[in-house]
Structure P
Amino acid sequence: MKTSSERRRFVVLGLSITSSWGNGHATTYRALLRQLAALGHEITFIERDLPYYAANRDLPAAPYARTCLYSSLEELFDTHRTAVRDADLVVVGSYVPEGIAVGRWVQDLAPGRSAFYDIDTPVTLADLASGQCTYLAPELIPGFSLYLSFTGGPTLDFIASRYGAPCVRPLYCSADPDTYYPDRVLTSLDLGYLGTYSSDRQPALSRLLLEPARQWSDGRFAVAGAQYPATLAWPANVRHIAHLHPAEHRHFYGAQRFTLNVTREAMVRLGFSPSVRLFEAAACGVPIISDEWAGLAEFFEPGREIFVARTTEEALAIVRDLPEKERVAVATAGRERFLREHTARARALTLDGYTQELLEQKGARTRPKPTQPRVQS
């Protein structure tokens, strides 16, 4: 893949970079854009000023990007026209409020230089099929020069053939090893989970963490995340933390002997959809227990770099009975794989390469490639 030492101007219109409250997109954007800036590029991030995020801003102004807020489409169109028109690449993310209107505006101002970054591809495709997607319309997809997908594998070809996307490429989430690294804190948990409540993740969370906790009363468990129902009955040995500031994530991972990864139903169905938590935990050198989904082995090798549990009994056997030597070996191998292939710098280099190809083609349509090139960090 070609990259360039030229300084580029990237403009990103995303859900939010200023607030991580109930918003996994913020972590993805922060890691990626920080590393794009480290490559020497100029970054502008533009987001809608929403009350929910305004009340919970943990990064009001990113030091590596010019951060801009707008209160209406009219303000966006009037204030940021020049930045969008002059950018080398303009990225519109999933879940942007009134995203269809925003996407049309971007395509008009930056022909041949626009991209859609779908951080929730399985959800987007399901909503497109049912006609319920509020941030992307089928007729808009061919107008994006580049469709960046959180999901890889066969889904890339499906997007191209079903919706006429001219160039579909994977851009998986990642973690920044400067932020996520092994933390020498006292291990106080046998198994923990970090994630906002989702009804379609809850059965797996119950099966792989809550039920093991009920069956192993001496075990120590924790769930950190917002929006869990007040009526949810937590086992006595499970501590619930309503919200963790991103600065506390590393300490939370470091306190665990094992950490759990569970995947939303739509992402399990399509496969090839790793969550950002997967890479954060690996970066912190914590052994991961994951639910099973197609494509997992493309990111971490089961049994050597990650554990896979399908049932309560399998999860409990790993957490309670696994020899310490094997636990440490898998944690070490998982971190080494992360450092080779899944850092934020690797993703930034990937996006830089895609941008270079796009600019060289001058908007020419290309056949999508079904897999992500491996980029050394």
Structure Q
Amino acid sequence: MTLDLQDDVVSLTRALCDVPSVSGDEGKLADAVEASLRELGHLEVLRDGDAVVARTNLGRDKRIVLAGHLDTVPIKDNLPTWFSGEGDAQLLHGRGTCDMKAGLATQLRIAATVTEPRHDLTFVCYDNEEVASVRNGLGRLVRNHPDWLAGDFAILGEPSNSGVEGGCQGTMRVRITLRGKAAHTARAWRGVNAIHAAAPVLAILNAYEPRRPVVDGLQYHEGLNAVNVQGGIAGNVLPDECVIDINHRFAPDRGIAEAYAYLQEVFAGYDLEIRDQAPGARPGLDQPAAAEFLAVVGKEPAPKFGWTDVARFAELGIPAVNYAPGDPLLAHTDEEYVPVAEIRECERVLAAWLR
């Protein structure tokens, strides 16, 4: 199977979506993308597992990386794709339309149609973004082939309403375990209720005032929330343990160590067990390539609330932004769709910037 990368970008979006590619089952789509890129002739094509990389080697002064993931969350009776509306209001519905086959289609169209770009280009189509970080195909490329990802600026095709969302927040999940003493509830005075001991922790969370720092001109909004509480033995037993999992979303002006130090300050007197962590990424909008791109987009940039794979580019010292068609609030929903006009707009912007 191959894809017609010279086809209309909306038709290409449909073709990408209509090949089921739930995380872990991207092989068929990766094969089609690889075969289609190899047919172009002007690109060097590389592959690692179900991640496909293609790049120009024109000797330009700068290299731009355009990246997007092949996989989707599970299908929920929302494939094959379908249209609603007409004209400028037309929408393309179905799994992957928003997250993120439309963004991928715009990038693959650039690969096919912008054969003499003013910057060298690297296209990265990778697997397993929607599952555990350890399986992430871009992370695997960072570990195995960081040279394949070399560049001066990167654009990740996460949905952003066809505007630039700069950088991303970091995330940290910690666990507080509260101890008590089990006893029969009829003789509760002989024990200590661990669930009741959670009240001061929950009070701290309830009183939390989020920090809103400005980073590279964008204002982020931090978060601190309990995301899971577990405790209890039986209906007539005083619980001797209560576990609270807390998620902290922090602005990219702080690293992992600073975020953890902040949590230790907030929850002074409690032991914090780190369960998960990922650094954020600064927007890097002061970089020349980013400024050029923003000028062509013509919209005010916004901060990215949440974590995305731009952080993996930040690890490599590559400034990166999120830019693609679609509303990020529709990602993973059964009602997922993307405005057709936004798909065309994003292709136009990328082509105008790179030609």
Structure R
Amino acid sequence: MKICKMGVWDELIPGIKFDENGKSNYANIQIKLMTDYPRGELGKNQWGKIVQRVNSVKKDKKYDCIVGISGGTDSSYLIYLLKKKYNLNPLAVNLDNGWNSEIAVNNILTMTKALDIDLETYVIDYEEIKDLMRCYMMASLPWIDAPTDLAIQSILYITALKEGVKYIFVGNDFRSEGKQPTEWTYCDQKQLYHLHKLYGKIKLKTFPLITLRKLFYYGYFKKIKLIPAFNFLDYQKKAAQDFLIKTFGWRYYGEHHHENLFTKFAIGHWQYNKFNIDKRKITYSAQVLSGEISREEALCKIKNPPYSDAELLKDIDYILNKLGFSKDEFEKIWASPNKSFRDYPSYYPFFEGAYRYIWPIVSKVVPVKPKIFYEFDERSLN
């Protein structure tokens, strides 16, 4: 198995290429991101300008920014920084899709109470989100938690508009997460509506999903900006975890995104065992380049499965029952041919063909260049 000399990206990753020195194009993606969003003084200066802009537009509003919170490390540490270090007054927004772990819920309540931050939880009608999750599984796509991702983005913009807030901060961190291959995680609104039309049973009455046109409206005309704060800030995930545990009694939940049981199942079992996708190769590689862990440590970690047999045995009956699948139904879905997001309608062909031309427009909507554009650039090279 050929493995990138700079991380643990290997030849099973879609679109990967290696140069004559054994360096992969995925390492190039990560390096370009780190170059465009440097740490140190340059990053602090860029972040300082963002904080100044937040302060300049807050006027008499109750909140000066929105922050998405899941109970995980990144978002928990981010609300601490926004409130205590940068003297902002964020409204914490959480999406309850019916799968949040008890640890995640406690972490959210612990952090918002300790920091005196208001919390708004959007509870999705579970029958609707269940129906959509079932749709993605019946479509045999690798990323079955797409409805949650799209709903989170939507409620953040919807809440910002309602509160009259211009800035949304999220805890996404490319240095600890990397750029997942599009084939593993792509989703959009057009795809969701198509799959729901094919497989859905429940009418979507309350599911929060803003269209691409409305997203453009929020970003361009209403000037609402979504910013991944850790692009600019010095941040080490392990140090942040230690700080949160010691200072607030925050609790750790395991691997990345394991604070949500369905996401844990989607990444640790569905993708890993049905599609032979190990997203940890991307996250650990990013952490190697950012100095969080050593390459040897990353190679050691990926030798073990992300979801142990004992954990899966404990969880699977609960998961299938909550999804409304019998074991026979699930086994039939599991045995069905794996599909790609390209097998269903989406906006992807447009973005893939036009991304070089639309960035000047898109930059008016999203102030931070989407990671998928970096992937387009690197994977299009010969």
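The value 1.06 for Rg/Rh (Cα atoms, Kirkwood Rh) was derived from one model only; which of P, Q, R is it? Of the options listed, only Q reproduces it.
Out of P, Q, R, choose the structure whose coordinates give semi-axes √(5λ) of the Cα gyration tensor in Å, for residues 17-208 alone equal to 45, 22, 17 when calculated. So the calculation was done on Q. For which of the structures P, Q, R does the calculation of helix-only ellipticity at 222 nm (-39500 (n - 2.57) for each DSSP H run of 4 or more, over all residues; to 500) return -14500? Working through the options, I get structure R.
No lab work stands behind these numbers, since they all come straight from the coordinates. Since the model is a prediction, treat every value here as computed from it, not as a measurement.
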